[in-house]
Structure P
Amino acid sequence: MRTRHTALAISGTAILALGLSACSGSTGDPDGSDGDATIGDDQSVGAMEDFGVGDTFEATEPVTFGLMYRDHPNYPVQDDWSILTHLDEDHGVTFDMQTIPLSDWEQKRALLISSGDAADIIPSTYVADVQALTAGGALLPVSDYLDYMPNFQDKIEKWGLEEDLDRTRNADGDFFVLPGLLEQAKPDYTIAIRSDLWEEAGLEDPETWEEFAEQLAIIQQENPDLDYPYTERWSINGPMEATLQAAAGNFGTEAGWGFGDGVTWNGSEFEYTGAQDGYKDLVTYFHGLVEDGLLDPAGLTQDDDAARAKLTTGKVAALGSNSQEINVYRQGLEETGNDEAELRNIIVPGGPAGNMMDATTGGRFESGIAISSAAADKPYFEALLQYIDWQYFGDEGLEFAKWGVEGETFTRDGDARTLEAGIDWNGVNPQAGDDPKQLNTDFGYYNGVWSLSHGSTTDLLLSMLTDEVADFQNTMNAEKEIADAGPAMPLSDLQREEISITQTNLQDIAMTATAQFIKGDRPLDEWDAYIEELRATGMDEFVATVNEAAGTGS
């Protein structure tokens, strides 16, 4: 096989130059019209003459694409992986890899893009990850080449994602990331509760956040040996980011990982998220949990291992969770001898704004693919676009990337797929045995580098989930309304440059104040003073620029 790896050693001095230099010569069309670029014969080596929706990509002659590879420590890249072998032998594709450790991924990806040294294919990338790097011309305006990507276009149209895609465009109408596409949203984060303690207390899962607070008080009263009934985690860039995001829609705002660009649509214009009444209501609610001794204040700052240990050793009865982490918690309970403990992920409770998911949680875009602008000059450019369209947006390519090869890694019975004996992933194959091979570690499949959104279609998305997880996602989608994300706000390069520092400074203030208010380190009666701090940092001007770009506001 001809997979090659390029080691990356990037000095701290070079990182300081990030954003100061970039390739020039963007191929974007000034009028932003999609698919208007034409690829000549000199850039069509290996390309199929006819390539349409549902077609299998097979290079007409072997091609080697540059790939920026995000190397995950849980499944480090192996040259003999099945996925690489089959891409080579069945599709004529090999890679020249820029291998980057996961711990350095975001920083080194940005540096390589900025310096013009990025590989052709840049996977595992969200729009926001590269938004500040598009002006220099180092990234391809992929909107110009959609005519070469029939599967992508088909899903955008079939699933009604045009408005979502428009929100990723700049002022010229160009967009630079092909997002991973979902047929339905895949909400995942919530709170795991000790269901055995809830049942002993005669409690059912809470339907509202207020009811959750009432239940925590009962759990504490019934179990005085608990340090706290509830603790939290995922607080690297701000307090309890996962749970605040999960809860935010029910308070009419956005928060945590969903804080994003810092603005939220109120139905008529964008407002600064951290200054919204709904944001204050959200913060006040969790402040109340801390004040009443129901939420462990250390949960806003502790690392994930410490949070897990409190649950698995019986010191708390509830903890932020998701579909994978609950299995980690269960294993931890067994290892600490708490075999009688039972856990369940609750459906995210409703709140004062209704039974809602914020626009980010309910969104149907995932991490996607950016392409180096230098790829447009490569002799295999058209073949590269066809490969990306098949691998990341075609149903066949998506199934291959997730499940592998029928008869080798899985079997099919009608619409149902089952991993072969001796192969497992995340415990989904009870027949795998005591020491199974792992689909990602040993074969390279179910790997975010090649598998956008781990599915795309609802069938594929749910195909490797346990009934417990599938029921959670289906219930969330059925019962909750998704908040309106608002119109596109296509900022010009000048506007983005003008507000980028302000946006960062505002978010720093908002995240610091959020943690202080929730923990009680800052009294809530200083909320108005906090708003004035945001104003003094440029909040009003920031929001005005966003609304100007969106064509809304006063």
Structure Q
Amino acid sequence: MNTVYLVANGDLRLSANQKCEPAQAAMEKALVEAIQREGFNVKRAHSFDETKGHGFIDSQKMGLEVFRSVPQDAPLVVAEAVWQYSQHLLGGLISHNGPILTVANWSGTWPGLVGLLNLNGCLTKANVRYSTLWSEDFKDIFFVKKLRDWLNNGKVKHDTAHVLKFKDVKVPSSSRKAGERIARRFLSGKAIMGVFDEGCMGMYNAIIPDELLHPTGIYKERLSQSTLYAKMLTVSDEEAQRIYDWLLSRGVKFHLGPSDETDLTENQVLQQCKMYIAAVRIAHEFGCAAIGIQYQQGLKDLVPASDLIEGLLNNVDRPPVHHELNQQELFRGEALPHFNEVDECAGLDGLVTNRVWLELGYSPETTLHDLRWGRHFKNSDIDAYVWVFLISGGAPPAHFLGGYRGTSSERQPPMYFRLGGGTCKGVSKPGWIVWSRVYVAGGALHFDTGLAEVVRLPEEETDDRWQQTTPQWPIMHAVLQGITRDQMMGRHKSNHIQVAYAPDRAGAQAAMFTKAAAMYELGLKVHFCGNL
């Protein structure tokens, strides 16, 4: 009864697990010491693999084997200092009868908190009871007190005073009517969401069951990434060069080098331009209103990264793509919403955002970000907890300071992206955004939303935050309104968060209420979070 079992889930990619092993070991040491100080023993359910060079669970097969040795009623801790593939653990956790605690470090460099939020979203969708905690050093009062609660009572409660149900908020009648009108039009017109292979990187929480999606008026077109690759092979070098030249003419800076192994090369960029053209053509062929590319896994072994493509697709002003036969320009003057990593919850969210923002006359560019990390920042203008929103792909140049001229493309890290490819990188401009998340809980679709201000930090602070995380990726400095760090972590059911700009705070508030009303009319369970 005094023994806690510990498991550590990891990546599917060997290079990532090997590089992240020291950070995981350090995190586990501090966590085990914290548990032992409370009078409990810790037994690691799996050992370090000398051949592989790491101690992670690195496949669903291994996860099922590990859980055969874990007593069904034992208290179980999932310790995460890295990104992890939730399907490795899900089979074991679904059938586990004892109390479960997911625990993460608090670091931008070693994104355990991102992996934790993904796992929590998966467990929530699977109706698995669990508790969750996070800490920088596993000695702070918040962590120690709640760890003690879990060890003694098998559960942890978090503050949810910032959350209000839709019916408990006085939504302005104009916003409610506009949202209902948009939703009814959406339901009558219906829409197709193109899905290039489901289940990216173990994100079970990012797959919406068809029976929940169809009542919203959205239907999946299940596409294969092999189709995308095959379509790329039909795109000519001349067509790819025109896309590249268009981006150069707009001021995009490509950080090129000589080696495909370590640098971004022109050949990689031209392959990405072919993928961009192929994606638009397939979306047109199948009548897709939004698409999602998985890339990890599958395409990563064939072609450079999809991230530049994803950012361009989400931008209204983007390189023109023409039909290969009649030369008609496809989706002219429109963004083609892309949901990164085939996160269908973000796909539904982004598509509804697009329709609401267009109805309101706002620029409709939207993207998801990882809820990556954060820390307090104070100077003469700002005194607030500033989150780092960061994503590998999807962020549109319209979100960046300077637009295309503020956009650069850098090679993706070889640890995750063997064949390279450039990102769509920039610093998000200051202004007001609406943030949101669609997720599955209790067999139903839910929608959380709130307001945030994007602030401009000093250049040295931005650079430090980039170096603490992933400097090749686009960054957004966000101050959530009326929500503490721990409230956000305790409530949010995904590693992803959807964002879209409004002209000002009042405009963001109107957009938030209108979109919430639309989601409510579509049948989602709607919750407002923070100061409205």
Structure R
Amino acid sequence: MRLFYLLVLAVAAIANPYVEAQNASPNPSPVPNPEATLRYIHGAWDTLTRSMTDCHSLVDIKVTANPVLYLPVEISAQAEVAALEQKCQVKVVALPKRIEKLGDLRPEEVPASGLLYLPYPYVVPGGRFNEMYGWDSYFILLGLEADHREPLAKGMVDNFLFEIEHYGAVLNANRTYYLTRSQPPFLTSMIRAVYENPVSFPATQAGRTEARAWLERAFTLAQKDYSTWKQPEHAAGTTGLARYFDYGSGPVPEMADDSTYYPDVIRWLVAHPKQGGDGYLVRGSEHPDATEAARLKQTSCDVHASVVCDRAWAAGYRLSKDFYIGDRAMRESGFDPSFRFGPFSGSTHHYAPVCLNSLLYRYERDLSHIAHLLAKPKDAQQWDRRAKARYAAMQRYLWRPGEGVFEDYDFTRARPSSYAYITSLYPLWAGVATREQAAEIVKKLNLFERPGGLSMSSTNTGTQWDEPFGWAPTNWIGVAGLEAEGFHADAARVAKAFDATVDGGFAQDGTIREKYNVVSSNSDVQVNTGYKVNVIGFGWTNAVYLKMKEVAGTR
């Protein structure tokens, strides 16, 4: 146990080698130095790299329990993995059954939360996020390739192929409590990035043969991953579009290290009864008796099965079962939380979102392209048809010609959302927007553009995925979309602004963070409800910083 808690402390600090020096010699008026930022990033890839033979990889400060490493039931532990039991004081056990798709194995069916085995090294975001994440990894991969770390980039894609083969899909991340949901689907973009990079495979006949075999396997498994989004649970009603959905129930286990989040949500809802959130609350006791616990199991969550559920009480209320469905769907979206889909996005599962359907459209177009490369014309035609059908549905349900923007669609009430959100730029990146639509969308850039980059929204709700906060992934999607549609000056301007914000934050305290205040152009982030910590690391920020320099012409 002592070794485990030492590892917890090490992981919490390992991504920040400069803080002690900064604290010892505070600089009252730091001057941004891009070269210093770059030096940090070049070294951070090693700091943030994990592997199954590294004890740091096994630590999970979100769920403080003895570390467990789970192997697929169909795979035997290699000697170096089995040796972890002695080396890291970790239990190495097999999962109880084979997994074909998300939800086949519920987290509560394993004896304790643990890490899911992956065969290749990978880069983690940093801080409390000490595993390989679904959508973080796309942006990290772009940074690895920009920094000439191609083998590590390819290994991360190979890990995702392993996840699909043995855990049913690309997971939110490789922990057992993520076996019920995925994350925004960027896999085919990752596959193409690796395959199209001339350094990924040897420039020989043998290398070309290896590349084609790799692409064949990736194509097969990417199709299986795509099937996740075609399951009935992921259908946005009868629109032909998709929604986010998690196959679990109740509050998420990974919030065990933040016992205030769900009570904070309840307190806000009680204090703001006229600001949405209808049906999010149910009456309930802090310490329910057996009869009330049985009722809450049907209307809210199981207080006996989940310590997070047990603590999710405030002011005489608990959260409803439907809120938890939306809360879990919101976490699959990656935007956790905002008020985009109601307070704290508790109605995420009621919407066909612009972001998800843009990503799936690009996924379908990518699979068509890969099928052509593999001389599979019938497969290519099939993927073209699917892309065209999604395109038509997006034009019908998500494009608002009067407003000149793509908007999320509430399919339960048959009406578009009016919540201005940065994901309205996703159709530029995905190639959904026509030239005329792109021009209209860019006219609305001022809804999000701030001195330090692109804000998530134009509504300050006190949550981390709303105004005034800007995040690397959405800033990159926005900038890359502007570039793709020929708005080069706009792209360069935003790229320079975002990197200047990162430089300013780094000059202040020697760290790179997961998010920034793009109104004040710094890392001064004050979140009222939700994840209140601005985590240090940080994988996708490091990566996007490098890519922004390419767009801005400063690298």
Entry that produces 21.8 once mean count of other Cβ atoms within 10 Å over residues 248-255 is calculated, selected from P, Q, R:
R
Assuming 39, 31, 20 is semi-axes √(5λ) of the Cα gyration tensor in Å as calculated from a single structure, say which of P, Q, R it is.
P
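Values in this text are rule-based calculations from the coordinates and carry no lab data. Note that this is a predicted model, so its numbers are computed, not measured. Cβ atoms are built from the backbone, for glycine too; each structure is taken alone.
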